[in-house]
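Every number here is computed from the coordinates shown, using simple stated rules; none is lab data. Computed from a prediction, not measured in an experiment: that's the story for all the values here. Cβ atoms are built from the backbone, for glycine too; each structure is taken alone.
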Structure P
Amino acid sequence: MFALKRRIAARLLAATVLAVLPTGAAMAQDAARIVDGMAGRILAVVKAGASEEQRRREMTSLFRDNFDIAAIGRLVLGRHWNTATADQREKFMTAFERAEIKAYSDRFGEYAGHTFGVGKVTAHANGTSQLVNSALSLPSGAVVRILWEIAGGKVVDISVEGVSMGLTRRSDFSAFIQQNGMDGLIAALARKGG
């Protein structure tokens, strides 16, 4: 009798857990919605003719709301994350975020006349993230393929035409650190971030 009650309780627990976990289809829809929502916000700001300050404010909000800044920071520093002091990590994260926000908000103006579409969403081989295919159509007719990696409801990497921005930054930062040290990278990013 006790064994039967335990089996029933275990089945009820399993059913409850499965009922609240998102399905693959729901996760794919959420990932697509995140990317489409970001693109919509960017294009709306561009169409509105926003000032540089308005673009920066919108990019700051967009970046903080939709990007896993901590995960991206660890990714782009690679092995240097483990050798950096706690103070260097904190300063790096602040400088990195500001530099990225400035770089992307400065590019906002270039998107006038562009259209954006979200395509197929697939599960990443790592089993923890979704890959969202998208395309940015330029006024010239050229199409730029962009792949977004979404984990935990946040962007953790972007690949443009097959090139990972996170891995590219990691390579660039590693070479810079080899020549200038961690503090040199932080100072350079701080200058770029304004």
Structure Q
Amino acid sequence: MKDGTVIKCENITEEIIQKYQQEGYRLVFQENVMEHDLTAIPRMETSLPLALRSWSKSSDADFYKVYKASFKDRPGFPGWSMREWTAWLSSSPTFLPERTYIAEVDNEAVGFIAADSDSEDTRGYIIQVGVIPEWRHKGIAALLICRCLEALHQDGKKAVVLHVNQNNPGAIRLFEQLGFKTVRVRGAFEAPSSQGM
């Protein structure tokens, strides 16, 4: 066995975790795959003077600034440059720039949501949602999510999927409160180090 062998699993169960642990593997990453069927989208309002603006090439820097401020304190933050992040986010042919929003309060960027579509164009996908720390717990993320769900429903999507790391219970709670349900858990196992090889 080689050092650093990683096995990805798209549907983790307790039995699978036990099996890999018995073989010496350790679970190194786990996230919920959550889905919202768009039959009932909650309405969210805020007293903040919140304005939403869609993605454009001229807004890359604004989106990146909010992304970095929102996620730099999260475990596993990759520290990407603006060029790397925007390429990762927007290079997919199914990326939805018109459904990717930045939230502003008095012209200050405070949060964002990024959306994509599946290849059959029947389901939307929320790539990321972020709110900068000093603006959290004011309903901005919930409003961004609901506006994105509404727009994707108007586009004819039947459901929206997202992935959320299990080390982010606050985000999981928010998604559940908005009607998302966990449909499966996915993750990765790492092989034990080879000793004496």
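What to note about this one:
- Ranking P, Q by distance in nm of label points 7 Å out along Cα→Cβ at positions 143 and 175, the structure that comes out highest: P
- Among P, Q, which structure scores highest (criterion: distance in nm of label points 7 Å out along Cα→Cβ at positions 39 and 159): P
- Entry that produces -0.31, -0.76, -1.28 once log10 I(q)/I(0) by the Debye sum over Cα atoms at q = 0.08, 0.13, 0.18 Å⁻¹ is calculated, selected from P, Q: Q
- Highest-scoring entry among P, Q, by distance in nm of label points 7 Å out along Cα→Cβ at positions 111 and 127, is P.
- Winner on relative contact order in percent (Cα under 8 Å, 6 or more apart) once structures P, Q are ranked, highest first: Q
- Among candidates P, Q, the computation of distance in nm of label points 7 Å out along Cα→Cβ at positions 103 and 135 that gave 2.7 used structure P.
- Ranking P, Q by mean count of other Cβ atoms within 10 Å over residues 63-70, the structure that comes out highest: Q
- Computing helix-only ellipticity at 222 nm (-39500 (n - 2.57) for each DSSP H run of 4 or more, over all residues; to 500) across structures P, Q gives -21000 for structure P.
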